[in-house]
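The following blocks contain the structures, represented as structure tokens.
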Structure P
Amino acid sequence: MSGLGAPDAVDMVYVFRPPDELPGVVETAQAMGATCIGYQSGRSEDGERDPDGCWLSERDAAWARDVARSSGITFVERPYILNAIRRIT
């Protein structure tokens, strides 16, 4: 473990960030050994802020998938991760 309690390596990085920050997130995820990024935009389908929202325009979703996949990272945009965890616990 590093000084602040963050792990030295991870399997998955889950982010709640604007799409334009994804290239930096992918770079950080790779450096930590992650093979998967779970992405949440924080927007609903009407584009409004939504803490459970995972919506991206088709263009942004395709770009985000390409950014992750071109780096060898699996990109997961749906379902909202906490809803998925609730279903299996």
Structure Q
Amino acid sequence: MTIKIQPDQEPPSPIREMRQGLGMSQSDLAVALGCSQGYLSEIEAGRRPVTCLMDRLRALHMNAEEISRQQLELVKWKRRHLIQKVREARGVG
């Protein structure tokens, strides 16, 4: 599943999209993946890497590579957005 977004629009979290598509809560998916709900929340927010869960995602027959690629896009977007805000705050660019 590839989602087209605008450059100024935050990409959706692939983990959140997958979880919601399965009708699972964060707690439910965290139990299935063997991590805490808080850690899963950090991953969905793009503040933690999904790489540590790749084997577990594969074990649950999920497309781990596509999820990882989309999560990387989310992290890149957040980084660009943060840099832009810092530059604006400093009056640069």
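Read-outs throughout are calculated quantities, based only on the coordinates presented, and are distinct from any laboratory measurement. Please read all numbers here as calculations on a predicted model, not as lab measurements. Cβ atoms are built from the backbone, for glycine too; each structure is taken alone.
Hey, helix-only ellipticity at 222 nm (-39500 (n - 2.57) for each DSSP H run of 4 or more, over all residues; to 500) derived from one of P, Q reads -19000; which structure?
Working: P: -10000; Q: -19000.
The read-out comes from structure Q.
For structures P, Q, calculate mean count of other Cβ atoms within 10 Å over residues 33-40 and state which one comes out highest. Show your work: numbers first, answer last.
Working: P: 18.8; Q: 15.6.
Max of mean count of other Cβ atoms within 10 Å over residues 33-40: P.
1.3 is what came out when distance in nm of label points 7 Å out along Cα→Cβ at positions 57 and 73 was calculated for one structure; which of P, Q is it? Don't skip to the answer; put the middle values down first.
Working: P: 2.2; Q: 1.3.
It was calculated from structure Q.
Which of P, Q yields 110 for volume of the Cα convex hull per residue in Å³, as computed?
Numbers: P: 110; Q: 100.
Structure of origin is P.
For which of the structures P, Q does the calculation of relative contact order in percent (Cα under 8 Å, 6 or more apart) return 29?
On the way: P: 26; Q: 29.
Structure of origin is Q.
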